[in-house]
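Engineer: Take a look at these structures.
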Structure I
Amino acid sequence: MRILVIEDDHKMGDYLRKGLTENGFQVDLARDGLQGLNMALASDYDLLLLDVMLPGLDGFGVLSAVRAAKALPVLMLTAKDEIDDRVRGLQAGADDYLLKPFAFSELLARLHALLRRGKLQEVTQYQLGGLQLNLVARRATRDGVRLELTAKEFSLLTLLMRRTGQVLSRTMLAEQVWNMNFDSETNVVEVAIRRLRSKMDDPFDTKLLHTVRGMGYVLEDRGA
């Protein structure tokens with residue numbers, strides 16, 4: 001499970017990262033609201049652990065922007081013992097709220113509850129025009145024709161389908177699909193895109209996978 005922690009207090013941030021890592025989570029840490037928002041939008045996380053009082057952009061601003069872009073369980077943290085803040089966070093879309101100081105065991109229990117709830121609500125099927133993707137069956141079809149995809153091609157298509165209409169850079173694709181830092185000398189992304197296109201686009205009249213010059217790739221139906 002991958003968690004993004006957005007916490008400007010260095011001692012608290014390091015404490016959370018260490019404790020969560022020791023409990024089997026993969027943890028990324030952002031120290032301010034703007035950095036955290038960029039990380040939340042650029043990568044796929046299973047949960048967001050979000051402090052309210054942040055420099056640059058406060059937790060409510062981060063929450064609003066994240067909610068507008070994706071479905072992601074959010075647990076908010078605050079040192080304020082004020083009902084108004086808790087109500088505001090929950091009304092803005094936070095899934096749970098925890099006041100500092102807190103017992104780490106309680107934090108873990110709340111995280112696990114949110115993650116279980118998220119699994120039950122996780123989207124397992126996507127559709128764009130005649131393109132259909134079933135994550136449970138690991139099956140992709142277009143106009144009823146099954147697409148014979150490799151494991152990496154399926155992962156690439158899954159990421160593109162989840163971000164339909166959003167331009168994804170080569171760097172993001174390399175990090176998310178191949179778990180590698182992007183190397184400008186590596187053409188693994190271009191090769192995979194070309195092979196995916198040959199299977200899901202070339203045999204069909206309407207093209208769905210588009211190159212945005214200088215930016216990356218986007219999956220969207222632009223019509224005939």
Structure II
Amino acid sequence: MTHDQARSAAIAAELRGRIIDGRLPPGTRIRQEEIAEEFGVSRLPIRETLRFLESSGLVTLVASTGAWVSRLDLEECREIYLMRERLEPLLLRLAMPGHTTESFVEFSRLAEAVAASTSRGELVERDRDFHRALTAGPATKRLRETVDHLWNLTHFYRRQLLSPSVSRRREDILTEHQMLLRAVEERDVDAAEATLALHIRHTRRLVERNPQIFESGEAPGTVGPDASVRPDAP
């Protein structure tokens with residue numbers, strides 16, 4: 001990896017973090033010149049960074065216009081969850097034959113990390129770690145990339161659903177994780193697949209009942225030092 005590639009990867013990781021934890025909400029304009037100034041680089045690594053974020057679903061690039069944090073409406077988000085309900089359980093089914101005793105120890109540790117999360121942004125990240133570990137397996141590169149892309153598109157809205165004013169989804173997530181762990185540890189592939197599908201479906205139904213999470217009352221922001229300092233709230 002060249003120095004420019006390493007720098008682009010580091011900037012991409014930082015911007016991804018800001019998008020995931022809500023400091024850069026959907027619809028935010030991303031200005032290349034401001035990012036370049038903040039990180040002390042030319043626009044070349046910034047363009048590479050934005051292309052990477054676009055490929056992962058986090059950023060939308062419009063030719064000759066600019067870049068924005070990707071935004072969904074209710075129907076798009078619902079479609080994504082319908083896709084996850086079918087694809088992610090399949091990914092789990094393909095992964096389960098390769099799970100070992102050591103794998104189960106790691107799954108339990110990751111589930112405990114979700115339960116120990118102290119903010120919505122942290123919970124979303126730890127939840128992603130848990131799901132990715134459960135569904136990690138050989139020869140699933142294309143399916144894995146598709147599922148990862150779908151996850152990236154919905155991060156912001158999942159954080160909104162975890163607000164106490166919206167739902168008690170946090171408690172349900174922890175309970176459903178334990179049900180999923182039991183099915184996986186018992187090597188009951190059918191039960192694990194069905195439990196994961198139900199787990200994802202519960203979130204989809206919550207999305208459908210809360211269309212207000214797709215309404216933004218904030219003016220579009222820009223990427224810069226002032227946009228990077230507001231911490232996430234639990």
Structure III
Amino acid sequence: MHILLVEDDSLLADGIVTALKRSGFAVTWLDNGKTASAYLAAESPDILLLDLGLPDMDGMDLLQQVRQKQFPTQVLILTARDSITAKVAGLDAGADDYLTKPFEVDELLARLRVLERRLGNAPTALIQVGPVTLDTAHHLALLNNEPINLSRREYMLLKALVEHVGIIQTKEGLEGKLYSWGDEVSSNAIEVHIHNLRKKLPADFIRTMRGIGYMVPRQ
């Protein structure tokens with residue numbers, strides 16, 4: 001799951017990025033509206049965390065850009081504008097959620113999990129596919145109810161696959177969910193993660209669709 005954070009307060013942004021990465025999200029942080037606008041013209045992040053009080057433009061203009069392009073991106077506004085009028089305006093303009101500053105990181109993460117479930121096929125924080133269960137609220141992977149020791153990116157990759165059971169995920173699409181913008185990604189990074197996951201999961205749980213990508217079939 002790839003999140004774009006648009007926030008000009010570097011101290012706040014650093015804390016958010018750290019918390020999100022610990023929770024298994026890939027995060028790109030931009031601190032101004034113009035750069036974010038250029039990014040959104042070329043990319044469609046899964047979730048946009050958007051501050052309204054940007055130094056060079058109003059965040060509402062970025063929200064309008066996302067909705068005009070009809071991106072499936074879920075938008076969560078993070079702002080100090082706490083009036084009912086501002087909240088109504090943001091939600092009516094197309095935001096999926098609205099969180100006023102200051103806020104607790106745990107609440108932000110809970111709201112992100114809700115938005116994440118809207119993008120996937122899982123109605124709750126527990127995703128079960130055959131003998132494999134993911135507890136996305138606690139970032140746990142279980143095999144036959146026993147914990148599986150996964151690295152952060154192995155967990156992110158498994159989550160990306162089981163959230164879309166029966167749907168082929170391309171290598172490029174998976175890279176976008178695991179890595180932030182600007183990260184150096186080796187050409188075989190996904191293959192290595194898949195190889196490591198397969199050693200910890202049932203045989204044929206992850207299938208290679210030759211020349212296309214990878215898929216977890218319906219069990």
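Derivation of every value follows stated rules applied to the coordinates shown; laboratory data play no part. Computed from a predicted structure; not experimentally measured. Cβ atoms are built from the backbone, for glycine too; each structure is taken alone.
Engineer: Who wins on relative contact order in percent (Cα under 8 Å, 6 or more apart) among I, II, III, i.e. which is largest? Present the calculation step by step, with values, prior to reporting the outcome.
Structural biologist: On the way: I: 12; II: 31; III: 17.
Between I, II, III, the highest calculated value is found for II.
Engineer: Here distance in nm of label points 7 Å out along Cα→Cβ at positions 30 and 174 was calculated and came to 3.4; which of the structures I, II, III was it taken from?
Structural biologist: II
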